[in-house]
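Okay, got some structures for you below.
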Structure 1
């Protein structure tokens, strides 16, 4: 008796076509998923770091007052000022690594960062700033800046790893005289945030909107 039932199976050509389609779909979707993951991780670390710095400033206020009372010098990123700031703040911040004011340390990228527009920016892991790494892997360097923006806190959300670019992994908070800690880009510290700008104002954008749409 002849078996009229067809055997169900894929041919080699069909398997190859299916794998090709899966590969194309993966190539289209994986970069988007990775980008979303990076954006979420960056936002989470930046928000957590903002909270850590804010709480530390409040915690030391009763004993030391605010940075307005710390008698910082008139100079930019002077090592003595950075050491004074660290001596006060680090009593209330848990760190994974403390590199002090030395340059070329593992705590912060030691080369020149890039602005969001691609131009060469400064070396924010040197210049007399104090460098630490938080328990969440975020690197911070800080120092006295000017008479209005008393202290700059440079926050690299993925440590020394690339891309080392303002608005992508480097963000900044400024302690404003008599006003407290503010992310660059908010009404107290107005900076632009778009692909053609320096990227400094993107700290506020990311915290306020929870996304990095300015990269599109």
Structure 2
């Protein structure tokens, strides 16, 4: 089964003809610009998202406006935290933004609920994906509670470098602060301190990783 974006759902081979037709009739393709909100606090249940291009940022936001990134969802990956009404175990709200220009397939919660109730393969896929998301949530909370700001910065920069496969990261201090749940001023101050050790090069809108070994030592 293919939709307009020629995307293959992970559970596709286990769908009946009627289930394939249901998806074809219900799925929507939506394009988002970089920085555009996909799901905000208080929004209704959106359904499951499948990213066909671009990168989404999934994060928690406090009443004071502090943000903590849970995960990034890239092309070919699902985001199930947007379907909280279908998964009773999800009792917290996440926000989702398009970090880059993105194209997303949205399978509405009403359709997803029917599929999960009738097809054990779909149900298993959704709960397995949810388990992986919970692991990301726990990791984010652990970093906030137990890592120093320097450690959180080092961990974030190493993760971003691995994800993008580059040692030069086009990031502002504000973007970094949002991702790790800190204030821009604190991030700027700590980056300058880290740069003095020779592990980073800090330029306007750009961070260069100069000594990866030193960053790893900071995280330990």
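All of the numbers you see were taken from the coordinates with simple rules; none came from a lab. Note that the structure is a prediction, hence the values are computed from the model and not measured. Cβ atoms are built from the backbone, for glycine too; each structure is taken alone.
When distance in nm of label points 7 Å out along Cα→Cβ at positions 58 and 82 is computed for each of 1, 2, the one that comes out at 2.9 is 1. Could you figure out which one of 1, 2 the value 13.6 for mean count of other Cβ atoms within 10 Å over residues 138-145 was computed from? The read-out comes from structure 2.
Source structure of the calculated read-out (relative contact order in percent (Cα under 8 Å, 6 or more apart), 20) within 1, 2: 2. Which one of 1, 2 has mean count of other Cβ atoms within 10 Å over residues 98-105, as calculated from the coordinates, equal to 19.8? That value comes from structure 2. Looking across 1, 2, the calculation of volume of the Cα convex hull per residue in Å³ that yields 174 traces back to 1.
So if we calculate distance in nm of label points 7 Å out along Cα→Cβ at positions 18 and 202 for every structure here (1, 2), which label has the highest result? Display every interim value, and only then the final one.
Working: 1: 4.2; 2: 6.1.
Greatest value across 1, 2: structure 2.
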